[in-house]
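Alright, structures below, take your time with them.
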Structure I
Amino acid sequence: MGIIRSNAAFYLDARARGVDFARTLTLGRQRLYVTPAELAALAARYRPDLRDRIGDLRYGEPADAFLKTFLDVRDLQALDRSAYEGAALTHDLNVPLPAHLHQQFDVVIDSGTIEHVFNLPVAIASCMQLVRRGGTLFLSSPANNLCGHGFYQLSPEWFFRLFKDANGFSLARLVLVTHPFPGAELSPRQTWYDVVDPAEIGARAPLMTRTPAFLMMEATRVDVVPVLATPPQQSDYVARWDAAARTDVARGVRRAIFRSLPSRLQSLATGWYQRAILCTLRNGRAFRRRSS
């Protein structure tokens, strides 16, 4: 587990917008996978006051100094299944979080843990419960082309339904990052895309990419309520269940025309539309390229 350039920029941007990292918990003891050149660029953009202090930070070493220096963390703790990497708190995220750890941290950072936890609903509930009211949760997890990396690859829909005005959280940002090598820390080229909620566009946003991709999320805990009291439902299914109450005449006409075509032509047209537009980053309704 480690912090790469995209993670670092994501957290530094949040700090610049006023997110308080004073009391921070990381899932697992983090290592720093940011090169000296990348550190210099980040310092120039976000922390020009630290330009002369980046020489103390070493690639591949524990990220404690980066977190404390660049993000102004005063109390840094790590939680892990065991203490073998020096975590101060030991807890198996497959089981519910002890009550004494609820609402203890300004920021909780997961830069690549929850996809390795089999009992995912319990793990994400614990991540939420660790955050105090007004605090922030950062999650980074594989989205595409990393089958076998962990138990799961997660979709944007999962993040939106869990954190967009749900479970006491407000989702601030969800960004998709593509990178050329399976090891994101080995990838000098990382491209960012803002992700649009499928519920807003009224359709799924499936994605096939030639290179690996992961998602970075920032969400604020605005209220302390029971988390996952109601299981989230996928937005397009909810829309279908409610469709009986609405009539979309234009869509009905288009569907009737399409269904008048021979079945083989329907399948061919649908397949090429999926391959060329719908399931790609050219789907501008769902994915919007941005500068990192």
Structure II
Amino acid sequence: MGEKIGKTVGFDPLQYSLLDSGDFEKLERFGGLVLARPEPLAIWKKNDPAAFRRADITYVPGGRDGKEGEWRVSRNPLPDWRLNCGKAVFRLRLTAFKHVGVFPEQSANWDWLRTNLNSGMRVLNLFGYTGGATLAAAAAGAEVTHVDSSRPAVEWARENARLSGLSEARIRWLVDDAVKFTAREIRRGSRYDAILLDPPAFGRGPKGEIWRFEDDLPPLIDRVSGLLPKRGGRLLLNAYSLGFPVRAMEQLVRTSLPFPADIESVELGLGEDTPRGFVLPAGIAVRAKW
């Protein structure tokens, strides 16, 4: 457990690179533009502080919660700003919550999906956001049900599928609350060969439903186990929520699966493109197959 993935998998350095990190910030290249953004885990010193001042775009936190802020732009993104990861293509945009529509550390999970999913498998992707895991599963030949509570996020994911040449792939796009959708699927007697979960720390469903990671994830993991087969199943849990170590997430999965499984847990990380080669922690993943 606790393996660090030192370098981002699948990206050309000219497409994406973590250029530096420290002093609670990170400096990244996204598709030709250099962005400086807050990073609460970067408690060490920057390698090159001056490089942050030369960024094309800088996110400045604001608001009462310190999350919503503003972008200070010295070089505007092109209308067709995008990022390529192998055959997957992501449209990039500046959002109010400092994100741009893709999380590069997830490329390690996408590789796992491409390796462990087969053509014809039925896959449920909960909290699907802009569709990175959906694209990886569809590229492996799986039939995917993509669920997210945000209509704009689902439309963004559909656009990424189109850009990636997957317009005709077997993907069902749903704007729905993950908890309620899963409960309905159990009542229907539905089954999936693989379930993917990437829950936020806090969120709201399309009808105002409240999601809290620590309260709602354990019962949801229990529930989704009832949608999985006793043989040949897959489960991927990704978590960004601060304060929950990888061991805790692995043991949650182990106690929720009613059958023995081969489980690996990893600490995802982004390797700096600096001589010191620091690794910026970027969440955890628990991957199970049986």
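Computed from the coordinates by the stated procedures, all read-outs in this text should not be read as laboratory data. What you see is a predicted model; the values in this text were computed from it and never measured. Cβ atoms are built from the backbone, for glycine too; each structure is taken alone.
Here are a few things to note about the model shown:
- Structure (I, II) behind the derived value 18.1 of mean count of other Cβ atoms within 10 Å over residues 96-103: II
- Read-out mean count of other Cβ atoms within 10 Å over residues 16-23, computed value 21.6, structure in I, II: II
- Origin of the derived value 30 (percent of Cα pairs over 23 Å apart, for residues 120-207 alone; candidates I, II): I
- Origin of the value 18.0, where mean count of other Cβ atoms within 10 Å over residues 72-79 was derived from one of I, II: I
- Rg/Rh (Cα atoms, Kirkwood Rh), for residues 176-239 alone derived as 0.96 - corresponding label from I, II: II
- When Cα Rg over 2.2 N^0.38 Å is calculated for each of structures I, II, structure I gives the greatest result.
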